[in-house]
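Structures given as structure tokens follow.
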Structure P
């Protein structure tokens, strides 16, 4: 998985419609790394950049990508790969669909390893995995919060991405303002997709409930915090 060509071969061999037919309950299908509710300068970020989907699209030439990647690594064949994922019935169906495609396309036998949440977290944080179906969690709103999770040395950098070009793009975006900053963050998100280190599949939902007559409570979608400063009851 150190080879971008090999990562792209894996992702671009997938029939996305077949994979996403097994979406878990309580989620929305993802079109981008940044979720639809992301805002920037007081406006919806996706509206500011004109919409569009940046995830890697299916490609018939993945065999050539795989061969190029193997040559880069001086390998004669693709080694067996394991995919770790949450132990959820629908997630396992999704991963099985991916593995079925990869086994067929690459003439190999890949494995699925379902794990409980704590073990999955531990394996990803320690880097003890090859491919993982794993959630990232921005701590606040805005494009920088999610994208900075992939910056070199960042806490929460699940794929342990170390890319000076991406780091420079984020730094450049932070130093811009207005439409120039919007375009810079959009370029960074597109670049991140093209590196094939993270493939967006779905957005998880979280629900909060309050009693009838209670008002002034603010529910924050990022970090899942709740603000009671203005809370009151009729």
Structure Q
């Protein structure tokens, strides 16, 4: 799952837009941006952040620079715990040619000290999109951790992994009728990457128009 392999697989599967959203890190996004242009793919710098409540949230950032700025904030709010035994794999940073240029010492799988609402505000301050991730999962989702979607929620887009569960989710959480819903491969290995089966309709290839299309998406 190096950026070069991800981009090559995306090109093979005919994808136009991809995001790398590592847990609590955006440090492999620079390589993504260097490589994506070679294949005509639009890259989105992103991150999946675990909040203080252990809710996974997808943060899509408008620029590489804003993603790296978010990275600094998130990393500063991670527990200073090292995974000495490499149980969760090596936390390496690579360049476009897969040369290892660094390693992240603090365990990225941990929850940060950033609260759910606070993370929303931080992402929005950068012009990013805040999306509670895989809300249909029985762990690390806003519903699994809080038991419901707060009626005063400020976010207007959520991610659902299994779209067959939408009716069930909406019945239990009527607020979803007012929200935009996206789905994607949420791939953790190259083989999990979808073909070009999920679509958005954007006015142009500009990131502003792409973000607007995501916020208008609804698969209910």
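Every read-out reported here was derived from the displayed coordinates using simple, explicitly stated rules and does not represent laboratory data. Keep in mind the model is a prediction, meaning the values are calculated, not measured. Cβ atoms are built from the backbone, for glycine too; each structure is taken alone.
Overview of values
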| read-out | value |
| --- | --- |
| Distance in nm of label points 7 Å out along Cα→Cβ at positions 28 and 60 - structure with the largest value, from P, Q | P |
| Per FRET efficiency 1/(1 + (r/R0)^6) of positions 124 and 212 (r between Cβ atoms, R0 = 25 Å, to 0.05), the highest-valued of structures P, Q | Q |
| Relative contact order in percent (Cα under 8 Å, 6 or more apart) derived as 24 - corresponding label from P, Q | P |
| semi-axes √(5λ) of the Cα gyration tensor in Å from the coordinates reads 26, 22, 16; which among P, Q | Q |
| Value 0.35, calculated as FRET efficiency 1/(1 + (r/R0)^6) of positions 44 and 92 (r between Cβ atoms, R0 = 30 Å, to 0.05), assigned to which of P, Q | P |
| Structures P, Q, by distance in nm of label points 7 Å out along Cα→Cβ at positions 100 and 204: label with the highest value | Q |
| Among P, Q, structure where distance in nm of label points 7 Å out along Cα→Cβ at positions 12 and 140 as derived comes to 3.7 | P |
| Origin of the derived value -8500 (helix-only ellipticity at 222 nm (-39500 (n - 2.57) for each DSSP H run of 4 or more, over all residues; to 500); candidates P, Q) | Q |
